[in-house]
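Listed below are the structures to be examined.
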Structure 1
Amino acid sequence: MSKASILIVDDEPDMLHLLKRSLETDLNCCINTALSGNAALEILSQNHFDLVLTDIKMPEMDGLELLRHIMQDMPDLTVVMMTGHGTIESAVKAMQHGAYDFITKPFDLDALVIRLEKALERSTLIKENLLLKKACENTPVFQDLVGKSSSMKRVFETVRMVANTDITVLITGESGTGKDLTARAVHALSSRNKKSYVPVNCPTIPEQILESELFGYKKGAFTHAVKNKIGLFQEADKGSIFLDEIGDISPVIQTKLLRVLQEKEIKPLGDTRTIKVDVRIIASTNQNLKEKIQKGEFREDFFYRLNVLPIKLPPLRERREDIPIIANHLMEKHCVKLNKPLKQFSHDLMDIFINRRWEGNIREMENVIIQGILFSKTDEIFPKDVNLDKNKNDCPENQPDNQIDGKIFDSLDYKKAKEHILKHFNTAYIGQLLTKTNGNVTQAAKACGLERQSLQQIMRRYCIRAEEFR
């Protein structure tokens, strides 16, 4: 690993000599020096540095003007200011304009070393994030689906290959692996992409309603059928229909869908005639359909009609090299959505991310990152911000109550502290529920013993959106 490089700027030669001699040893780094702001800019234009340490009070170009030039041309460069007691106000102003830190003269060398070590950590973090961004830009992305691992490259190749055919696609994978995004990618890259893409979340629609939703009905077909209704298959004509979690539908609906696959036609409820439809079917499941066939819960002939070209999505724990890129991608996406400045992951938090099992896969990671963006007090997210322990690879909700870091309450009164912990609890608890139910509020309410309306009120209060979990 190459040594860090630091440029020190001061108009006192003795100070430069002292700092160069001391810091090269204590920080194990390479030091360059400049006696003026203009000389510093000339050196910066020709060389890369990890850190600039500059005095504020200098003739001709002072440290503040030098800082302005650096922030304009090299906004990611870390700058630490040195100042005398009489110019502390200027140092504070410098931090408002982009300086990372300041230290007052005369200073203790040990204290300076500690401050500069922190500043160099920031530089390393920024450098890693820039590399991640570059990797992310060079990574194939299909409708927000990100990855560079060999398993994901195979997924992308399969999507490309199948997209421009009309072959029925079955996407399998654990909850939260991106089955919906993959289905959207198949449609987006197909010749049908100018027509409708109709997603159907099968488990959320009761069986007695699902049939009429899919195929439509004629006026008078049942008690409340007061007019004709076009079904989702007709809405998707010339386009694609995505049957999400198809493993949950009943054998009766399976039989009717089998007819659609075989004959390319539907029969609305209460109608005596059939209607031809030109629809590309994409289906998904997180279940083992072969096991369901053995139990008599899934029709074997329907399975083989669906499983013409399977796409299997790997869980996150089987593609750990993708985790930093996905995390960085989600961070950028949700900082924009939440109208927050772009944040970074601490080294400890990224270590946890890479080693975590992620039972809820990308959706679970997304929830943790959203919490981090909301709860972190700085531009860096630490494990404590998302209630994760570096020494325990468990979920936030499984940590005992005494794991709560009391330091977060130091500056809060009782009312604000209570609201803080309630917000943290509700975001984590309801987020986990919605992850398990794929954003289905009705199922989440049943699972936690609340009325649907009560759960929705809590979600509105804490700005929890079910769409984020689908």
Structure 2
Amino acid sequence: MNKHLFISSLSAGLLLMPNLKAEKRPNIVLIIADDVSYDDIGCYGNKVVNTPNIDRLALEGMRFDNAFLATSSSSPSRCCIITGKYPHSTGAAELHTPLPESEIPFPLLLKESGYYTAQAGKWHMGPSVHRAFDRYTDENGYDNGDGGEDNWVRFLKERPKDKPFFLWLASHDAHRPWGADEFEINHDPKTINVPLYLADTPETRRDLASYYNEIARFDSYIGKVREELEQQHVFENTLIIVMADNGRPFPRCKTRVYDSGMKTPFIVSWPNSIKNKGSVSESLISAVDIAPTLLELADVQVPSFIQGKSFVEILWDPDKEIRTEIFSEHNWHDYEAYERMVRTKEFLYVFNGRPNLTNCGPADSKTSPSQHSLNILRDKGRLTAAQADVFVAPRPFEELYHVTDDSLQLINLASHPRYQHELEKCRKTLMQWQEETGDTLPENLTKDWFDRETGDPLNVKKERGIMPGVRQFRANATSTN
């Protein structure tokens, strides 16, 4: 069915339905952090970062320990969330590629069904998505403030009170450059645990402390949103999701398909309906599953073109399973790239379509103090194998990690005789998914726009190649992280 006809027919059908009072369908608040890894939140075991409001939602609701993004790159990730489709299927697989108008954002379906829809904060999806919201801040005269959260409570206060509402609340925290070092909560660099793939130097520790300050500011606004919902007496029937669009903006994290880049914090609060307070689900879910889940909860028909699966049953029973594997991808983000990932509860498989190139991370990570510390160790010949990862070229075209024993994905088992059966199984699973979803590996991918050593812009014409999925990118796109 034509997608625009789908919306029209859906609207007509809703007119024939009995009127649904606002309180019978849940209000929905989707809160998205920018560049935050799952293990940088207190309820996921981080004992240094200050996130009391997120932790409280987890204690009263449900925490997902195996939630994954479809890509670790912010604009493609947000386009995946809002369409329920994988990056190569949206026409917006690369950074700063706007979502085509032919794609249907799920908030538009909520709006057509009687929800009031509003967006405040970071956008990053292009102008065609504006139509999905009754109110939005993107290019619309609003000042979002340094962290992007300044209109969150305002939009809650000024919403119509006779409709259920959907709010897409997105922050710039914790994106570089840092803007929260003067925030009232300031983390001590000496207390931070430095990941093994970074250099444990004062420079890196200060960098991580500034990152934690951004997360604390993000958390503080979540507390303000909750307070406003409680004052309006709608908190009990409001489903809140807290998540991120990609991993932390540090080497071997953001843009990468390892858990450090692709695994997201995912907290769901809904006092009226989540009865297992403080429950933890180990079930695999993907960012493409958010759209069908929220549509189902709102009593809106889930379109057949959505590629995700609803996880509504997990909200009633955290032990329910809807997936046996997760699929994610890494496409151009400042640098030419093509990776595909299959993640099960036990294994992580990576196919690298550009093994001749380093997997260095985005430009904002390349210019960071943490990268500078790694550069110094490299020049002294003192890198560990984990720290050397961002410099290695050529790379293996296949990687396999036993994640139950190797949570950081440091030991590649793809050549180990013991794991050849699992390697072949993952390889076939990936190929089947690529065929089913129309994924491709074009020869003419978008080339580097930045220097892989320094992260500085290259003096090249910024032209797009052919993106996976065969659609042509716009040639006039700009690149900021």
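With distance in nm of label points 7 Å out along Cα→Cβ at positions 256 and 296 coming out at 3.4, pick the structure among 1, 2 it was computed from. Attributed to the structure labelled 2.
Quick one: semi-axes √(5λ) of the Cα gyration tensor in Å, for residues 32-183 alone came out at 25, 20, 17 when computed from one of 1, 2, so which one is it? This figure was derived from 2. Structures compared: 1, 2; top value of FRET efficiency 1/(1 + (r/R0)^6) of positions 56 and 312 (r between Cβ atoms, R0 = 41 Å, to 0.05), i.e. the largest, recorded for 2. Here Rg/Rh (Cα atoms, Kirkwood Rh) is compared for structures 1, 2. The highest value is that of 1. Of the structures labelled 1, 2, one was used to calculate relative contact order in percent (Cα under 8 Å, 6 or more apart), giving 11. Name it. Matching structure: 1.
Each of 1, 2 could give helix-only ellipticity at 222 nm (-39500 (n - 2.57) for each DSSP H run of 4 or more, over all residues; to 500), but the derived value -8000 comes from 2. Between 1, 2, which one scores greatest on Kirkwood radius over Cα pairs in Å, for residues 160-319 alone? Going through 1, 2 one by one, Kirkwood radius over Cα pairs in Å, for residues 160-319 alone is largest in 2.
None of the figures in this text is laboratory data; all of them are computed from the coordinates on show. Every value quoted in this text rests on a predicted model; they were computed, and no experiment measured them. Cβ atoms are built from the backbone, for glycine too; each structure is taken alone.
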